[in-house]
Every structure is written in structure tokens, then in C-alpha cells.
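Q: Right after this note come the structures.
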Structure I
Amino acid sequence: MLKDRFLWIDGKFLAFDRAWVHIFSHSFGRGSAVFEVISVHQTDLGVAVFRLEDHLDRLKHGAEALFMELPYSKKELLKVVHKTVEKNKVKNGLVKIIAYYPGIAFEVIPKDSRVSIAIGAFEIGRDISLSKLGENRFAKAGISRWRKLHPLTVPVFAKASGNYLNPMLAKLEVKSRGFSAPVLLDTKGYLAEGATESIFLVKEAKLFTPLLDNILPSITRMSVIELAEDLEIPIKEKRLKQEDLLNCDEAFFSSTTCKLWPINQIEKRKLKAPGPLSQRLKDYFDQVLSGRIKKYHKWLSMVLE
């Protein structure tokens, strides 16, 4: 249960229910926090955090976009993540890192530039549940009327809390129409991504995904592309139209919480889920996460108990 968990905040562990920030803090009121969500897996080699160094690099890049200076180095944060996973006895779950301004603020720019970092680790099933692994194991996708944030308005490459009002509204909108997941188009009408997922389409045994110019540089997306190349699956990043989505043979989302989330419906059109190519990719990804593909041991940051 969550009340039994510990969070690491600014150098010390606190009980879950003792972790708080003032309601008038800048990050609470303005959405000026950056975060990462990272998966933890029980592999044949032991407990591992998936692509931890890549996530920490992206956290730093996102913080820089918000003119935020992280108070800890990448090396320090890596060690703390491992300690937090160990302390909470997580074997298959998620780590969340949040960098935020804890100081009270009433103006747009925080006068107190001090940055805090909080890290939590949670076991799936014991502490948290994910609908993608349960009742919504297949995505029923609707095309949202809300458009993806334009990259000239905010840094869309950063996992900044304020950016997530956009997908929240998109998900609420499509849920009101009976769908479980939104697909967002960009301001020009091209395919962008899901609420918190990248999207892939399959057409005639070829894999397609939108360009990175207006979406989050997803680490799972990057992994899927590399694994597809391993399997000699033709993969192309390109601008995709709504018609491509509505006429594909297979489709799936990808994210930290569910590496491949098959889509079984797009608006009124039904799809086989998972399709054969999607299943092949998923099976290979599962092998990587189990530690059975030696060349991808580099993606597994081992937690030494």
C-alpha cells in the first residue's frame, strides 16, 4: 500500500504520507515541474531499471528548457533511484522523479530559484494499478478535437507538468464519447501522439511513426524503432495524415507504462489487436526486458541488493 512506501526528497527518505509541498508553491500553481516515469523489471539478471541514464539525460534537458538548475548530478540521481527501488522492494513497477520549485510564489517567475527533487518507486499491483494492464489492455482510440501543443508555444520535448493539461483535456474529451485513449493531431492536422504515448501504424508489413518535430522524444519510441530494425521490419518516420490512421492494418501506442499497447479500435473502425507484426515486436521487447538479449543489457540499470 502507498502509505507503507518511502519517498526520497532532497537527500533523505520520508514516509509517503509525510511528503508534501505548500499549496502556493510555484510548481503547484504554475505547473513548473519536470518529471520522468521509468519502468522497473525483474529480469533473469536481477532487478533492473529500464534505460535509466537516458531518462536522467532527458530530465536534465527538460529542466534546462525551464531554466531550472538541478541540484544533483546524473551520477547522484542514478544511485538514489537504485536506493529508492531497493528501499521500497520494487521488482516490477515504476519510478517517478519530479524536479520542482517548492517556494511559495504569486508571480509567473519564481523568486525562489531553489529546486527540490522527489523520487518514488512503486510496485504494480501492490501499490498502483494500470488500466492498460487490466480492463483496457487494448486501446479503443478516438481522434480528439484538441490539437497537440505547437512546438513554438512551449518546449514539447520536455516532460513539464504544465504541458499535460493538453492530453488531459484530450483524454477527457474522447472518454465522453466512449473511447479509452485519445489520438492527438498537430495544429496542421498531421498525426502527433496519444495522451502519454507515441503511436505506431502498420501498413503492408511496414511500420510508420510520426516525426519528432512536435512530440515528446519518447525513450520507449526510440527503443521500438531500434528493435524493429533488429527484426528487419521496415520502419519510417514521416508526417502521417488522419487517413493513414484510419486505413492502417495494425496500430499500437508505446510508453513507459506499457511498451506496446495494441489499438483494437480507431473511431468506428475495428482492428486486430495485437496484429502479427505488433505481436512480434512485443515478444522481442519482452525478451529484452527479461534480460535474455545480451546486446540490450546496456539498457538495464541493475539494482544491486
Structure II
Amino acid sequence: MNREIKLIVTDLDGTFVPSLGELIPENLAALRAAKEAGIRVCACTGRHWNFARCVLEAGEFDPLCITSNGAAIVETHTGRYEKLSPIDPQRLDEVLEFLLEEAPQRASGPHTFDRNGYGGRGGAEYVRTCNKDYFSTYNPNQGEFMVEVRSYPWRMDYPIVTRSYRDYAHWVDSTRQDTERILYDIGRNGMEDCQALKERLAPLLPLEVTSAYGTVMEIMAPDATKGNALTWLSRHYEVPREQILAIGDNINDIPMIRWAGVGVAVSDGHPALLEQADLIAPSCREGAVAKIIADCAAGRLSL
């Protein structure tokens, strides 16, 4: 049976683009084709807005996008919040203290933060917060009160910003009111590791834990998932669930793949996501999003 799709929600890394700033021309062209066919295409990413701009501004995405695994819905080209689900500002200190204490005991294997510092320095900064604009870290050994590091993995007009604070209280306060995610790198991030961390955090505060990048686990408010953000978009645009398609590649995409009327996984996606998908698309580098958009625009998407 053919399915009429009015809203496509696509993950970015591993789905729309193979890596940071590496664009697939077929996918960019498909965004224009979707717009002409009256189909909205919303970006839905684990990155915060400033970290995703290099992709968001390259294509004709919908005016709204989902960032930080569903913690925020923002205007695609300005970053202005339409909806924010931050980690509880009154309990942020407790959560960060817990993670700082347990990180040295649980760390094992190579760390993603060691390789590229996630936009800043590598080393022992394995607990980081972020809002829509920058990463924030704590380094009591640095000489200056605050050190801002800007890296340019793609172009000079798209810096990745990391601010490191010498004082713990100032670090916490730097994103207290708008902490979208806490990034926690102990060298492993399987589904069982995410679930175990969620259980360890539960006595402090109910939180969502997922992963999408390297060995980094990502911690959000309990209602901050891509699936819940997709529910909000459905209501906002008055598009019924059965006319929404979501496509992704990793475990942080599972909530939206489950919720959407049609859930699609790229062929080289995480095995747990492949099990949940209604359809399997080609890999990211083979233009998965372009193929799905073409099928939707031509009315030939069938289950």
C-alpha cells in the first residue's frame, strides 16, 4: 500500500551527511524537490544548533529543526528556541558532581574526547555540558578563569566553541538555565552502558541517556527524545502521525523511528535501529535521504 507523506524528519550524521560538513549533493538536491512537492523536510540531530549550522545552512530544510536529541526545537537559521527541555537547573550540580566522581572509576579504552576533544582540547575533560551555542567544561588546573577554544573542522565561518572554566560553580552556571545535554565519555557507549548509566542516575534525577557519536554517552531531560520532539512537530504542523516519515542511523534515532508512521533506517545503521525500522534505505553515502524523498514525492513509497 502506497503511503502519502507530508513531513520527513531526517537525522544528520550518518544519515544525511557521512561526517561533519561532508555533504551529499543528491541529498541537497532532494531537499529542493521535496519543497516543490509540498513535503516538509525537518533536520533532527544530536548536535546542538551551532554545531549543526554547517549542514543546516547548506540545504533547504524546514524553518524548524530538532537539536540535541530532542532537547530543543529551534529556528533552523537563527537558533531561536521554539521549545526547550533543559536538564533541571536546580539539580544540575548534583548530576555533574556524580559524573565527575564516577568517571575515573569507570573509564576504560580509548576516548573520543582524547582524539578530537569534541571541538576543544582532549584529555581528562570527560564530562561536558552544552547549550545551543557552545560546549562547556571544567578544568581546575588551568591558569585563566575561562578559556575559549574555537576549532574549524569545516570552514572558518562555522567554529565549534568550547569554553573551559577553572571554577566549578562558574562552570555549572555557564549553562545552568539552558543545558540541553551532558556529554559523558568513559570509553564505551553501548545500549547496555546507556541503560546502566540511566539506572545509576535515577536515584538523583530521572534522565534520558542515549548515544550517537564515538564513545560519548549523552544525557538529557527525561522528556528530551527525538520521538517526543517529533510528536510536538506533528501537532505544530497539524500533520497526522501516519503521514510522517523519520529516517536515521543510530540508537538515538530509535524513539523517532518507533513513533513515526513510517520508520526508516539506513542500511549501515546500528543493528538495534534496523530491528525497529519499517523500511531499510541505502547507506548514507549512497544517497539514502535522496531516494526516500524521491519515492515520497512520486507517491511510490509502500510498506
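Q: Going by relative contact order in percent (Cα under 8 Å, 6 or more apart), which of structures I, II comes out largest?
A: That would be structure II.
Q: Starting from the value 0.9: which structure in I, II was distance in nm of label points 7 Å out along Cα→Cβ at positions 48 and 128 calculated from?
A: Going label by label, the one that fits is II.
Q: Further question: Taking mean count of other Cβ atoms within 10 Å over residues 208-215 from the coordinates of each of I, II, which one would give 19.5?
A: Working: I: 19.5; II: 22.0.
The correct label is I.
Q: Also: Taking FRET efficiency 1/(1 + (r/R0)^6) of positions 16 and 288 (r between Cβ atoms, R0 = 25 Å, to 0.05) as the quantity of interest, name the structure among I, II where it is greatest.
A: On the way: I: 0.20; II: 1.00.
Evaluating FRET efficiency 1/(1 + (r/R0)^6) of positions 16 and 288 (r between Cβ atoms, R0 = 25 Å, to 0.05) on every structure, the highest lands on II.
Q: On distance in nm of label points 7 Å out along Cα→Cβ at positions 64 and 264, which of the structures labelled I, II is highest?
A: When distance in nm of label points 7 Å out along Cα→Cβ at positions 64 and 264 is computed for each of I, II, structure I gives the biggest number.
Q: Next question. Tell me which structure, out of I, II, gives 10.9, 30 once Rg and Dmax of the Cα atoms in Å, for residues 24-71 alone is calculated.
A: That value comes from structure II.
Every read-out reported here was derived from the displayed coordinates using simple, explicitly stated rules and does not represent laboratory data. Small disclaimer: the values here were computed from a predicted structure and weren't measured. Cβ atoms are built from the backbone, for glycine too; each structure is taken alone.
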